[in-house]
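**Q** What follows is a group of structures, each given as structure tokens.
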Structure P
Amino acid sequence: MENKIRVIITGAAGRMGREMSKGLLQSPGVEVVGAVDRVGLGQDIGTLNGLPALGIAISDNLEEVINKARPRVMVDFTVAEAAYHNARIAINHGVSPVIGTTGMDRSQIDELHILCEEKQIGAVIAPNFALGAVLMMLFARQAARFLPQVEVIEIHHDGKLDAPSGTALKTIDMIADARPDTPQPSRIEQEKAPGSRGGCYRDVRVHSLRLPGAVAHQEVIFGGLGQLLTIRHDTTSREAFLPGVLLAIEKVINLKGVVFGLENLLDL
């Protein structure tokens, strides 16, 4: 067990938390040593995921779990407000956060970066841990150099609270930084139904759909003279996030400061 990275999971009883818990519990390089959530208190993290009991009960006291379990990494899939609070506690205790929660603002991320540098530890915050989604964003950044007119459509399950998604915002940031100029609208548009043209972030139209049956899906559609280029990624199961989470756990223990975006950990 000496070579395994000791990990605790916050948001362990949620949809993403359960999926990641199950995967991490069966990953040879990781030892899950604690679980935190506001629901499912007292439940064993093993039996919660259809595995043998491990003697690790879900607690609602993160600081207590850290002091008892002595983890090296905290994996967080909660909500933005909780993730920021959890990260501050973890960093102050020398524990590196790996955060898949979206919705934190830039000032919060900057604060966590400063705190990480003070403590000389690393953190990874990724809007999306699916490797295919990261590649989709990178391909979109490349395409934006040549086809600057673009719109984004993102689709998530109807339980997702924030819109646009963190993946959509990160994609648009990458596009906006890459394209040579901002295309000007050719005419004044008239929306007969307010909002029908979607929202606008950094001069890119973005459309958010929330539907039962969806998991996480995104299309980036570029337009040019006589052509359309569509780059699409579909997450059909939350299992897709596990390889990216494992990569972040492996890398974060050698980082200093916050790394935002899984693409920064890939050798591309």
Structure Q
Amino acid sequence: MQCKIKDITINYEVKGKGKPIIIIHGYSPDHRLMTGCMEPVFSSKDGYKRIYIDLPGMGKSESAEWITDSDVMLDIVIKFIEKIIPNENFLLVGESYGGYLSRGIIYKIAKRVDGVSLICPVIIADNEKRNVPGHVVLVKDNKLLSKLSPEDVEDFNSMAVVQSEKIYERYKNEIVSGIKMADDKFLENIQENGYEFSFDVDKLNEKFNKPALIILGRQDSCVGYIDAWSILENYPRGTFAVLDRAGHNLQIEQEEMFNSLTNEWLMRVEEL
């Protein structure tokens, strides 16, 4: 499906009916990163309208020169929400950079958000200032690696904490497939000139008093897990989980725990 914001077309996908959930992927991949991990949760659960967006310059969404920083990116996402589900409250799920944008949405329009799930969220925009562990592969699959090209081995080794055939297939189909479609020049420009919001996204006027889930990988060498502790007090109804055997692709490497924690978050939302 497509939505026009100013002069660009935003691609998105809708699955199911009911309570809207805005679901936002990370930087460079596309919405398949999120359908891959979220749809299994809803395979036996009705009553939710899942709205998966492709952010500008990613997936099938267009980029534009006037999108120069994350402030503009956030404005586009909020305009998208206002067009697709005007006057409706919604749930929010964001992974990595999508978790950064999700907190921007809470900063701007918290009253419309009935619950938030942050998966390996970017807490500190500046890479150099993040407190992250060194990369480690805890479970290596040499049989799998022997079947891959040297480039694919290097790429997978640089990200995966747990290696298996299933994890690699999901990584390739849900993450790499989107990265290959991204407008690299556009994304590099934002990263160099305006990846960080111009405001302190975690300095809220009032705490977010709805069910929240903050789920992190103990071995996440991209955004880490320690920095996220600093935002926990903003979420009095927040579950804070740090999973072992999980890097930045936690939703793939710890699939069962991810599904369980997400289901538990939805149960808390339903009790409201």
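**Q** Of structures P, Q, which gives -0.44, -0.56, -1.02, -1.27 when log10 I(q)/I(0) by the Debye sum over Cα atoms at q = 0.15, 0.17, 0.23, 0.26 Å⁻¹, for residues 56-127 alone is computed from the coordinates?
**A** P
**Q** For which of the structures P, Q does the calculation of mean count of other Cβ atoms within 10 Å over residues 48-55 return 23.8?
**A** Source structure: Q.
**Q** Further question: Have a look at P, Q and say which one yields 0.95 for Cα Rg over 2.2 N^0.38 Å, as calculated.
**A** Checking each candidate, the match is Q.
Readers should treat all values here as calculations from the given coordinates under stated rules, not as data from a laboratory. As the structure is a prediction and not an experimental result, all values here were calculated from the model. Cβ atoms are built from the backbone, for glycine too; each structure is taken alone.
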